[in-house]
Structure 1
């Protein structure tokens, strides 16, 4: 593994002038009611570059008082004619303008996100363009939220309306701040809701810049509010707030459970996209070259900090030794280092806390009797760099096969036949995603149907498109993002009876 070359800043892309100007622009504030304001408490926190451990800037640490202000601003905007009474064509125009601004500023946004969460720049560039595409997709939905005319007797005209919920609290994670924000903001706004967006405390920068683009797009004040801060304070205040109508959260299953309990206070709607331990099933008749490359990407993408990571690689026993060795060899050629270097294929994990969590599983794997095929180490010097790691000799009951590590650590597990693959694949509390590798079309469909997961990829991995819904089974959450299904999460149905007799 060419770790030193990967960390060589001489090969890195230089930070552009727009990103430099943003960082130099002083402490970052909260966007509430169309204005950038400090936190009531005056508290700030300091986001860190995980590749260098250097502080990037200061950001306002919002808490309950700031959430109260943001909710009031959002509620006023929801009721104001400038938002409540505009036509769906106007909402569509706002979303399209924001999509164009994101695309126009994609390089700046990508650089800020790479600085803040360590994802290689080539990947964050793609994420920004995909986020613009998501806003474009939902711009079309603003004009296609239909009610129904229901059959009734001649004395009545009976119809339904699909209306916005009201004020939505959107809590997004640190592994893809803008992507996750687009999945929530775009359908919420298309339906006519107003929003409070809270980015993860580790990665607020690209979301703050998105707030500036939202203002540039001309959204009325209070339609989108951004409150940076910590989950225990700002996030908890969103979950508990009696005047928030819906919470959408992406993050860990444990936090999702806390949000569900807190949201019960006013029975606000909740949608959750939570953890995963995805089975990636490779049959003996698969295209092995393709399966090997995609499997490594499946657990190393975003340094393994992705809920759909294929961290349980099930390999049919007749090819287990060969394929596990090939996955290990492919993994060993990953270049870990400076995320601004074009040579880098994997950056750091996001924080010191995450670094400690991921590396703690090396001792867990050893105590359980797993064998290191590759990795299980870190890079010297500054930065939270973990080597991509594959374990063999793993059984499905081991902790590294059952617990979400949220880092570049995978387990290669043998299986006997189709039934065994499905049985082991489903032996998890999670059900977010899965993959099947086979040339047998019938088997592909049978296994895809049998695996209990919200998304199943066949002979591919990590494919996502805004036209198709995304979400989990079991403790991977409920509700769907993307596609037409997400519009159900941000609308409610009203039934109207009209007496037409006079």
Structure 2
């Protein structure tokens, strides 16, 4: 069984499914091989204790060698976000297991069993372990810390400044739709990346990095988008006042609102967007119908009904300008229709496609209502992160601990509604250079300075000057950075590991 343990791990390592700490695994092998002297009176108890300790260490070492986050961090995160339903756990496990690799591991186990009395596998295992550091030498070490320091130093100097509108002639409202769990990779999985919905945006970003794969930090990053990209820890500190997007809009004469389509008041999400993003308290959901239930069986409310409620409030307001930040979670993994039983038995992509089509339909109805009002609007459609619709070599389907480009490269669209802008533009501008949240703040600032409504249109110089941002994505315990054409991962073993192209997609 111990031969199977090491051969199985080495197979997974050579395939790229785990990494392999050379020193810890070698020391563990030595510990297992150490004999218990037969002469001591309590040798049986020592062997039992040694076996028990070995099993515990084997499990912890396998976890450590995996791409999963630290064990204690995983437990803490699970407690913070809520315990998932048993149906969600079953569905996750069904997607987590790779049948082909399971068969290979079973074959290795049978092999070890059949030759256990004829061939000593220990020398083979030792040789294979000694090969591991030689393989690590194939890739030269990159100065990723120096690269990141330069990146954050440059980002700390970038600030978008807003000028107060000179006239009210071309006043416009701002609608920020912050959508959970939709990346380009998710859309390609369903052959929907060219959906009609995206053709209606005047500006479409095809290389926009959400910079994280979790909701809280993503929301804070949107709300701090006036400033360059910050380190994860800096999101929960007190940045300069000029970084806060909604607060800046208030200074420009905007009445601001916030909305969330779920019972996020039971988590820290609402507290965080108010405390660290200076967002307003969300619109009350009383009277809004429940459309779905989330992975933990908490309700998700009808997003169109929430938008219509805000629109009713907005129409009664006397403010010349208004802005809303709306967080939408209807696409979240494990979400299911309110009246749907045995949802976990259905094909995941079919259910997800239903959610996307429902969301797109609801938003188009809302856009039509805004257009019929005769007012001007700038709509920002920006996802929090992707859904991780398929597994990669280093991360299972549905897991987002590692912020891979397949999860954080998201479709971002800017839609102009009002005078001079039909609901379906004749042609939209595609921005393919690497960008992030600073680009959103830059465009909003440019539109306030020179509103693109009436006889005016989008200025080529505005589009040409959209700020670029290199690919740096991070969660609390992990980072993924692009340097040149390569991606590098930093995780619980506190060192940079080059990710092969096949592992990051």
Where does the value 23 come from, among 1, 2, when relative contact order in percent (Cα under 8 Å, 6 or more apart) is the thing being computed? 2
Taking volume of the Cα convex hull per residue in Å³, for residues 102-269 alone as the quantity of interest, name the structure among 1, 2 where it is greatest. 2
Computed 5.0 for mean projected area of the Cα convex hull in nm², for residues 262-309 alone - originating structure among 1, 2: 1
Taking distance in nm of label points 7 Å out along Cα→Cβ at positions 78 and 174 as the quantity of interest, name the structure among 1, 2 where it is greatest. 2
Value 0.40 of FRET efficiency 1/(1 + (r/R0)^6) of positions 118 and 486 (r between Cβ atoms, R0 = 41 Å, to 0.05) was derived from the coordinates of, among 1, 2, structure 2
When distance in nm of label points 7 Å out along Cα→Cβ at positions 182 and 398 is calculated for each of the structures 1, 2, which structure yields the highest value? 1
Structure responsible for 148, with volume of the Cα convex hull per residue in Å³ calculated and labels 1, 2 on offer: 1
Upon calculation of distance in nm of label points 7 Å out along Cα→Cβ at positions 62 and 86 from the atomic coordinates, which of the structures 1, 2 produces 2.5? 2
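Values in this text are rule-based calculations from the coordinates and carry no lab data. In this text the structure is predicted, and so the values were computed from the model without any measurement. Cβ atoms are built from the backbone, for glycine too; each structure is taken alone.
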